[in-house]
Structure P
Amino acid sequence: MIGLCVGGLVVMTALCQAQTTPKPAAPGTTLTKMDAAKQKDWLARWDKEIVSDTKAFRECDRVIGEDVAFVMTPAMDGFYYGYMATKNVKYLDMLVDWADSLIKRAVKEPDGYVGWPSKGAAGTAVDNLDDYYADSFLGDAMVFRPIVLMAHEMTTDPALKEKYGAKGESYLKFAEQIYEKWVKRDGWRETANGGMISVTLPYGMDPTRTRWIDFDTRNDPGHGFSHPNNKANEVAQWMLAMWDVTGKPEYKERAEKWFTLLKSRMKLKGDGTYVIWNYWQPAGPWDYKNGNTKHWVDVHPNGGYYEMDTRGIVAAYEHGLVFTKAEIDELIATAKTTWTGGAHASPAPGMAISVMPASGMAKQVNACFVNLKTSEPMSAGPGALLGTVVSRVWDTKTNTGNIVIRPEDAPTAQVTVTMNDDTRIQILRMWSALVPFDVEIQKNFEVAATPDTWFGFSSVPYYLMLQSEQFGR
């Protein structure tokens, strides 16, 4: 177990001296005020869910490797956004509790740095990377972003500084050590045209964590595997948080170079919308083996990966890096016209819907909110039922559900359609990261979001934070 001893005055002096890079003004938004009763209801439902779930499932006490990213971080983000939305220190204390549990479990590795290693930490079988017992770059990046941002509040807010300042300083120092670890281990690689990407390298350690395996050959020709876009975006957002808090330009530069590469991968169509970009594509010669790419190159069927990408793009735009208002507008147009596979919970009340039943079970369900770009849902096929969603229920235990529809040609009637796991769902992308910049996407989010589910852990308090910042608590 690794204990931390941090000289608070030294750390804060260094951080103050580092504030040399001015931050751009926040871009304007189109946010409208949320209904007060709904806002209160959302907060109550979200609070009940995150408090009960994180008490019952203390992932902070056990997760390691890449599980830190996808199992622990949604709660950490939720704690941070919940505090920022309400200024209730309950959520700050919950983040501190989870962060301390994680940090005290850190183990010392052969080069003196610490981590949370596991088998399968790379999250990919490419080059047998999951066979190594290793750290997860992604896990470190995702979990330390909310820790760093909360630490900033703890060390700068006069109302918090006396009680939490020293703890916040220790978190910032620890985060800088984690960053230094990945720099020293060559976690980033320069790409063509001034870009940069985070990578997974083929090395690990023996079970005693005292000896490296393949560490000295990690940068040999052909070694290494570039992160897919979603992971590279998460790493870059950690860098933005580090820049926000310390002002050190090296963090900004790493993020900016990644976003430069990402932008080069995004191509406009003639109608001013984007071709949906590939989930992964090679960034350098290390991503090829025997003349072939190490991974498939195509659009991912899971729309969630593009939610993550869009969050990264919006974060870059809000920091005045690489992406401009014109590109945000093009993303908005893309969100309103481009369809993706959706979850069975996606069709929400108020959405227009096209349904193709098959033997009593819906074969195809296409749903959307009508907007300035899309006048009705894409047809589910010849003879499909067109109408409006009245209600939707999905049973996670049986993986079946019902949608109650008011048909367009008989508005006083209602039809109930059954779904199961074989039902194909398609829905407009309507990326939630674009909520601050388009009132129709904001409306979509307010109808479709689920405050009392795991999926709402971070997205709902983030939205409540935006509302608080714009219109007051």
Structure Q
Amino acid sequence: MRLIDKIYIGGEYITPRGEQLFDLYNPAKGEVVGRVRLGNAEDTRHAISAAKRAFPAFSRSTKQDRIGLLHTLHDVVAARENALAEAMIVEYGAPLPRAYGTAKHAAQVFLDAVKTLESYDFNRRIGAADVVMMPIGVVGLITPWNANAGFICSKLSMAIAAGCTAVIKPSEMSAIQTEAVIEALHAAGLPPGVFNVVNGLGDVVGAEISISPDIAKISFTGSTAVGKTILKAGAETLKRVTLELGGKSPSIILDDADLEVVVPLAIDAGFINSGQACLAGTRILVPEGKLDEVSRIAKSTVENIRVGDPRDPKTVIGPMVSEKQWRRVQDYLRLGTEEGAHVLVGGVGKPPGLEDGYFVNPTVFVDVKNDMRIAREEIFGPVLSIITYRDEEEAIRLANDTTYGLQAYVFSRDVMRAERVASQIDAGRVAINGIAHEPLAPFGGFKQSGIGRELGVFGLETYLEPKTLVGGGRAAA
């Protein structure tokens, strides 16, 4: 039984004052594989104090200093790719390709931050004033269990690029991933207090970060409900916040699309990370006259998707992260039928031979109306809804008829037509004819999918505040 009983504060591994132990599960087997000792509010205040002490010196570091640190961080994280991937496989059942892809991403984000920082001008002349972009202060970084390592590194890379110090609250469900990340970051030799990590519960550690007057900004990725709680708690001290929240992303298949090509792509977009992804395309919008053909291809595609052992390279869908999440998905599968939708493929229960883990049958519903709960609420599992539309105008209306607006997908033979439709979708990012990613472009949501943006220049500037200097020698000249 693995015991993780240290947190990281001020450049040192320390035993938390908190004494609560939290079980860590291997969801592919449904068994406990370890425990993590959780920090408490006092530990969190200790971490915030360490970050606060480190901030004055680190905020004055040069751009070249920080570029050097980012290169070092890339190297030490890349050297631990196998350990990070293994942690993701064990801890939340990430299929092998997903685990290694995310591990590579965790290292790459530091180089992406370098690219952004190299061309960024912290000093600008605007009219008769000098505007200097200043690091905002101590930041709280709160990350989710689905690819926790990648989120820690992505958020930290931008905080460091800006000259901020950080207190990180990772998901308590991801302590094995967190341990591997801390080992890498420690090896980079950053000044003590630049980053601090406290394993703990959201309503304890996360709450303390949210109310602390010494935290200037919070960057949170997770559910919309928790994001609202953080926003309310942070309002008392007027914290800056970046919230990357839930989604119910539409995949619009236009009537000129090659269905044999794009339907499998739409299924892939819906089943990202075993469906446990905020940007998963879980609503597939199709022309009424194409429903039968789309259904045939979708059924065949899903029936041929490998569900099971995440270590099998052919596995596409692994387990749900926990028994609680497995039960949540089962509830939605029953709800869909009760609402009047029909199961095209999949349904309640576990796939044959996978009774021990938290596996679900990848499911596609047809005869779904956009006002059904399965079409409106984030399920966070491999559950897709096919919804028909009459014309392009209705497709756009249905796509936008949601409280969310994180990501969308548009498929068409005519790229210009797809771009025209994409321009009318209320989403922070729209992928055209595939599942594309641009790490230097902003990522974040419209509506209840979040506030602010991450990545690239837009992400960097959420860790900066502009200071205007008016007058003086240059202004009077």
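The numbers here are math on the coordinates, done by the rules we state, and not lab data. Given the structure is predicted, the values throughout are model-derived calculations rather than measurements. Cβ atoms are built from the backbone, for glycine too; each structure is taken alone.
Among P, Q, considering only distance in nm of label points 7 Å out along Cα→Cβ at positions 375 and 391, which has the greatest calculated value? Present the calculation step by step, with values, prior to reporting the outcome.
Details: P: 3.3; Q: 1.9.
Evaluating distance in nm of label points 7 Å out along Cα→Cβ at positions 375 and 391 on every structure, the highest lands on P.
Taking FRET efficiency 1/(1 + (r/R0)^6) of positions 143 and 415 (r between Cβ atoms, R0 = 30 Å, to 0.05) from the coordinates of each of P, Q, which one would give 0.05? The structure behind it is P.
With semi-axes √(5λ) of the Cα gyration tensor in Å, for residues 111-358 alone coming out at 40, 23, 18, pick the structure among P, Q it was computed from. Walk me through the intermediate numbers first.
Numbers: P: 31, 26, 19; Q: 40, 23, 18.
Answer by label: Q.
Sorting P, Q by mean count of other Cβ atoms within 10 Å over residues 431-438 from high to low puts P first, with the largest value.
Given a computed value of 20, 14, 8 for semi-axes √(5λ) of the Cα gyration tensor in Å, for residues 159-206 alone, which structure among P, Q does it belong to? The value was obtained from structure Q. The value 25.6 for mean count of other Cβ atoms within 10 Å over residues 231-238 was derived from one model only; which of P, Q is it? For mean count of other Cβ atoms within 10 Å over residues 231-238, the value 25.6 is produced by structure P.
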